[in-house]
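Listed next: structures, encoded as structure tokens.
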Structure I
Amino acid sequence: MADYTVIGKPVPRVDAVDKVTGTARYGADMNLPGMLWGKFIRSPHPHARIKRIDTSKAEALPGVISVITQRSLGAGATVESEDKVHGLKMSRSLFADEYVRYQGEMIGALAAVSPEIAAEAIELVEVEYELLPAVDDVVEAVKPDAPLVRPDAKTATAPDGTELKNIAGETHSENGDVEAGFAASDLIVEDTYFIPRVHQTYIEPHACLAKVEPNGRVTIWTSTQSIFSIRSGVASSLGIPMSKVNVIGMTIGGGFGGKFGPLIHPYAVILSQITGRPVKIVLSREEEMLDGRPAPGAWIRVKTGAKKDGTILARQAYALWDSGAEPGASIHATGRILGVYKFPAIKVDAYAVYTNKPGTTAYRAPGAPQGSYASEAQLDRIAQELGIDPVDLRLKNMAEDGDKRLTDRRPLTHVAFKQTLQQVAESVDWWNRKKEPNRGWGVAVGEWTNGAGPGSAVVSIQEDGTVRVFSGSMDISGTDTGMGQMVAEVLGVRMEDVQVIRGDTDSTPYATGSGGSVVLFSMGNAAKRGAEALRDKMLTLAAEHLEADRDSLEIADRAIRAKGDAERSVTLTELAQISLRTMGGPLVGVGTFASESSHPVIAAQIVQVQVDPDTGRLEVLKLAGSLDVGRAVNPYEIEGQMEGGAVQGLAWGWMEEMQFAEGRMLNTHLSDYRIPTTMDTPPITSQYVEVESAHGPFGVKGIGEPPIVPTPAALHAAVADATGVRINTLPLTPERIYTALRYAGKSGGNGH
């Protein structure tokens, strides 16, 4: 692989100082003179008919400027949203009018001069409800006698011929002869796995400030993963020309897929239109839990047939995904039961099911942790029953360059599945691991292929010889730093001479949203191409100025000089100033990118755990990971993404769970919705493999999402190894482990 000066070197994040000193400005930090505070009127019930809404007492409270409901806005007031993860366009009323279908659903909003008055006014709104039965479990929701969540819900037929109710969508696929595969198998196993809903739990809640000018121009300050998605969403929702909407992206305090669409923004705009004043909305943590858009839960039944030597012959899955009260669950992710393996036959039947819960959206590798958990957990069981090492079983069935999996359009290239798994196994001396009482080891892999999106970047050299990169890409994972490194490498300048600047939707060229592991692949390509265009202009101008052959020039030490003749040179500062006096004008390069394919990668992880058989308490002792990164741009950022994803994956498997009873959420605060702290996090070691992508800038592949995918399954396998019991419902809480041990007759206390 080529050796670079800046690429591949550990570089501190360009926004690090602003964040650690508290000078970074987030969405909730924005304030304007005369600003009002927006607050939502929400249903306390998961399913009910609205009989009466009386807002008169709230309207009469001093300091309340406006109160709106669906009835006050009119029947034509709708909001349209596009779910870019699932490819759906949805239109719905701005507020619930006749029915509420989940706890926390908006039935109105108001604006007041302070957040305290807004909160007081909410309590004065009188709503009379007729309570209706609710359903929050997908298995119950599809039964014939289940309450109907939405009148437009479909019915469907399960693989066994059973009629399914409350269906939002379905997908079916079959490749190869599954029945023949099962008939030829020496071992057939069938298991059902349940993964609950989990919330992205970003540290910063949704926040925005909207200001509508008298001429109708709209400005929105917000924390978002895509300023352009917010612009198009607000414009289409409210019938405002897109040219009149400007979105300014603030520093974002986490998103993980949950901050793409206009969840609260249209409401701030409407209230600003009505009142003629800026309106700010900041959700509370309880509102985030009740009416955010978490990852969908899933119930997945998997059946696998294998030969005695570990060759997998056939796989089949039947899945029910919890869509909530809106369509959009990641049903296509059920296909991840194929994984990175060359199975000869696979069949998938998956259904999105309406329940009385809020809708769902992306969460770091949408659907992949759920689908891969079911896939990898069953592979672990097969390895145990056949007496084959679980790493060896995977290596035997893994695809590699030249192979074509059932769902691939063409043979695989530039993949490193086996190398990645072997690297992590060797890092913990896997084949010589020791078996100790109540301790266990687990391994799993998770696949992801980064997407690609359109975008462009402008790269320019300033009068002082420094370089600016200008784009509309939101930085949620250090991508500004990575783009800066790429530009510095192309131009032959120091990283400290490059400044990456984010513009608003009025000023910057279009940029794809920050999700799907696309940013450094897509926007990195745009920035690299912009730098290459700028470099070309710089060399041409320098050749004219130095009266030298262009091919004889090189960029080094902030100057362009003749190779082997340091005296014959022009500094970048001089060159920038010369450009202002030439016919060519200022030195600017523009790079664009639309869509080119990447290559699938895997994150491979090994977990070691210890289980207390008397209490069910689980302790994670170590976690080792490996990842195919294509080309490492910044080792600091790679390590951060690998550790962050692994810890989130641990949380999925260990403690995170949105708990519901009869449609009501039981743990709406971080005091009872548990996520890992530093005291829970085990020692983590991270390594990476570099097999360059054909189309990524400098060979880059997307790395943001793969590290979360295998962790729940690796944890499941480790607990099974420690206890001899397989628990197929996540998370693996002490209660579940203790109950499973008692049921299996392995409890430490009384032996039952």
Structure II
Amino acid sequence: MIMKYSRLTIWMLLLPFFACCSVQEPAPLDGSVPTESDRQYDPGQAILLLSEDSSDSFTLADHPETLEALGIYSLERVFPDAGEFEARHRAAGLHRWYKVSYDRNVARTKASGELAGLPGVETVIFPRRKVTQGYFNDPYLYEQWGLVNDGTGASNFKAGADINVQPVWEEFTGGSREVIVAVVDEGIQLDHPDLAGVVLTAEEGSRNFLQGYSPTNILANDHGTHVGGTVAAINNNGVGVCGVAGGLDGQGGVRLMSCIIFSSKKTDYGDDAAALVWAADHGAVIANNSWGYEFNNDRDAAQYAAEFEAEDSPTKSAIDYFVQHAGTDADGNQTGPMKGGLVLFSSGNQGFTHVVPGEYAPVIAVGSFGPDGKMPFYSNYGPWVDILAPGGSDSDYNTNEWILSSVAKSQYAYSSGTSMACPHVTGVAALLVSYFGGPGFTVDILKEALLNGAARDAIDMQGRSIGGGKLDAYGAFQYLLESGDPDKDHIRISTSYTGDWRLKSHETLDVTIDISGNSQARLPVTCVTDCPGVTSECSSWHVELHIDALRAEPGDYTATVRVGTVAEKSFPFTILPNHQPVALVGFDNQIVNAASAAVATLSLTDHFSDPDGEELSYEVSLSGDHIVTTSVSGGMLTLAPNGYGLATVTVRALDARKTAATASFQVLARNTYQDMDIFPNPVSDWLHVRPATDRTVSVELTNALGATVYSAPSVTLGPFLPLDIDMRELPGGAYSLSVGGQRFTVTKK
């Protein structure tokens, strides 16, 4: 049986039971996150415009029902008495504006109805919340005080009571897909709008360890989805919340492996040890465990902690296995971004001084702090608690003091507890591995950065103590960047590329630039350039430089690689001028048989070339698309008859920069089974005579009486040089045409 921690629960269960480390279930006040129509308003505040007659005599004491219904506790002028300027204020009507403060939990619609019905009230306005501009466009980021807390969220909010992650996003990383975090918990909703594509499918590694369930059945539950959202909800996608390691560009950051060991059903339970081993063997390097065992009291917890430490157990073996073997292959060689794995556990919510597995030395135990900068009394404490992270205050009803994240059914909700604190540390750990991870990076380096980068004496412990400080993402990064490195003075920037740094205007070039001597200091590596065609991917060990000449104008450029402020090297390169394609030889005119399906093909590469050696693309246009159709593939032009007549085909050969050479030719679509075309018949204006081949003939046109009306004793004709006889002035009737001694008769009724 699995139960969820709540400090409202009566502790009667014994140690073999799992417990989710949440103070409150993932459900915000009034059952939901503020709606799109409510969330932008300052709760518990209204502005009234009073009539002139009532502005000086208005009092809420005359309306006790409204006072009680709304929980009103203050009424004051928006613009206080201005002394010498009071007359001017009154002339401007400023004295008519009043501010009402009432219970922030009262719905805005209810407050509007109550206040608008009071005598003398002309207008009721609800002020919108004023927030600083967020780093991302996710609409609920301003509710996530654990990520960014400037002290304006509420009167008791303390600026800086957050994880200081925004500078990490701005300067370093939002998380890499190469980092996989195992969430050993309830299942994560795979298709949640803020997590889709971030959570591994069953085929990719997520797994269900509940007894009686298929291992590939990835259930969607609130607690697991809430934890997963805090770690990796997609940032900058214009949807919902932000994740600590949710990326920067709306495409996601680190990935999540959902390892299900309990569900919303109290009778479902699974094997946490098997889940940890599975995660280590399938690519995860960090394991978030927002759960623990239940105890009757602190004495019971202390006794079991001693037994857990002294005795072997599958859970301890699995934790040790994950710590030692995550990120490696079967031979112990590092294959992941970190050698070894980090296991994190929430410390629990009973206010105890002992809890396992959080107290087990190889893991990082995470306690809570609230937006007021205090460790709440529910958070377990003691020297075994390694670090504090945002988990929410002791309040049972002020949901803005809890943690907002994703939940099942594509929703969002508030929840509080060390369950919510743990994924904040997990997310920062994932950011560190994303940026510093690579060959030689170990779990010991990661733990050292997290714990030594934490801010000491930053949280009001309210008379208790722990073994560490407040989670500080930027502090952890700075710790690694500033760590002493024996090779720091010997950092070298070099490349094994020995090819030409001159690019033709259509070419691309990929160069790996190696950095040595930065393995411990992890100084930030950057690449700056004056060329718009350059992109780069930087790590502590190398820079992948990509030059796309097509995106820049011809000229001389430089890419400069910098390692902190101690080393830099420039790599000059040139983009050469572009040369226009040229037409080599003209096209012969073409004849296609309109009486069959036969097509004609021409090799365009025989007619055009590019001085820069580019593979050209082609555009074809024609007059008379009813006569032929055209298509180009692989440099071959195909002409297919679509009727009878003559069309002009124009071919443009283009290079990558869209400069072109042009050539035209004619295509004749006729019945090639006939030796002579005489058309149209009947004729109303011009009669055309077109032989199949070039020849010299005599032509005579006679009327029905045998009189000659047109004669050409000797005329040279051909397929592309027809004879056109003007019939417009001749009277209607039957005519006979004789060409080269052969007689043809054209009859018109």
Parent structure of the calculated result 75, 39, 28, given that semi-axes √(5λ) of the Cα gyration tensor in Å is the read-out and I, II the choices = II
Distance in nm of label points 7 Å out along Cα→Cβ at positions 154 and 330 - highest-scoring structure of I, II = II
Structure from which -4500 was derived, helix-only ellipticity at 222 nm (-39500 (n - 2.57) for each DSSP H run of 4 or more, over all residues; to 500), options I, II | II
Here relative contact order in percent (Cα under 8 Å, 6 or more apart) has been calculated and equals 9, so which of I, II was it run on?
-> II
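Each value in this text was obtained by applying a stated rule to the coordinates, not by laboratory testing. Since we're looking at a predicted model, the values are computed, not measured. Cβ atoms are built from the backbone, for glycine too; each structure is taken alone.
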